[in-house]
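Each structure below is given as structure tokens.
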Structure I
Amino acid sequence: MDFYGILKNAHKGFGYLELLLVALFIIALLATMFGFSGKVNKFLKKTTLFTMIFFHVQFLLGIIMLVINFTKGMDMGSVMKNADLRFQYVEHPFSMLIAAVLMTIVNKKVKSNDTISLGITIMGLIAVGLFAFAFPWAKVFGA
């Protein structure tokens with residue numbers, strides 16, 4: 001197996017783990033937001049931290065794969081004309097970049113505040129929404 005194949009399998013494998021972490025993050029975020037106290041607990045702090053870490057690991061693996069693919073001589077004109085290629089090389093990376101940045105901000109806010117605000121919740125849900133939009137469901141689950 002070549003280097004790109006190893007990266008692709010790692011990126012796909014971490015994708016499954018990321019789905020689990022995002023689900024746990026949503027549960028922790030909503031439970032804290034709609035709980036009786038609204039206080040940030042350890043579960044929310046840990047899920048936010050690990051979700052952010054794996055967002056960053058996934059992003060780094062994806063950027064390395066993107067650079068390797070673009071060294072194969074693809075031109076942006078043909079990429080932008082093809083919907084599948086545009087999703088893979090433009091929409092997916094940029095949406096995941098924004099989601100990772102938002103997750104980093106959410107993690108910082110969760111760590112530094114005792115209670116969760118509506119703004120933190122909305123920012124976290126936007127990050128998850130971007131993740132869900134940019135996630136290649138058909139490739140991961142073989143549809």
Structure II
Amino acid sequence: MTYHYLYLKNEAGGRMSDLIHLIRVYDAHAPFSSPTFLIDRLWPRGISKARLEGVEWFKDIAPSSELRKWFHAEPERWAEFVDYYRNELVQGSACGRLLTLLEQKQAITLLYGSKDAQHNHAIVLRDFLLERLAR
């Protein structure tokens with residue numbers, strides 16, 4: 001299965017994808033210039049609450065514990081993980097606040113804990129949000 005990134009234009013001519021910033025939580029430091037959300041189900045090890053002051057923890061938007069453990073056990077299941085996680089996002093209601101901000105052309109920052117910058121749920125969530133905006 002092939003996934004393509006969406007390059008939607010906003011009213012100012014910039015790409016909508018530019019409104020969603022993905023940062024590994026271990027590389028992030030407050031203060032943040034845009035609304036920032038931790039999107040992991042578990043609080044990241046070694047990160048104090050003070051370090052993420054002002055960050056909202058959206059643990060319900062993260063993959064279910066079962067799905068996270070299933071994918072972590074065998075990372076080569078990436079394509080299947082994407083499908084399963086997207087299904088969880090469709091079934092849930094946690095994306096509403098993020099979509100509202102994006103519809104208002106407000107940039108957001110999503111913090112994730114995964115070491116793999118190419119295969120993690122933040123990428124799936126970003127693409128899912130962009131597709132919803134395109135509707």
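Work out which structure the value -10000 belongs to, where helix-only ellipticity at 222 nm (-39500 (n - 2.57) for each DSSP H run of 4 or more, over all residues; to 500) was derived from one of I, II. It must be structure II, since only it matches.
Upon calculation of Rg/Rh (Cα atoms, Kirkwood Rh) from the atomic coordinates, which of the structures I, II produces 1.04? Derived from the structure labelled I. Here relative contact order in percent (Cα under 8 Å, 6 or more apart) has been calculated and equals 31, so which of I, II was it run on? Structure of origin is I.
No lab work stands behind these numbers, since they all come straight from the coordinates. The structure presented is a predicted model; accordingly, all values stated were derived computationally and were not measured.
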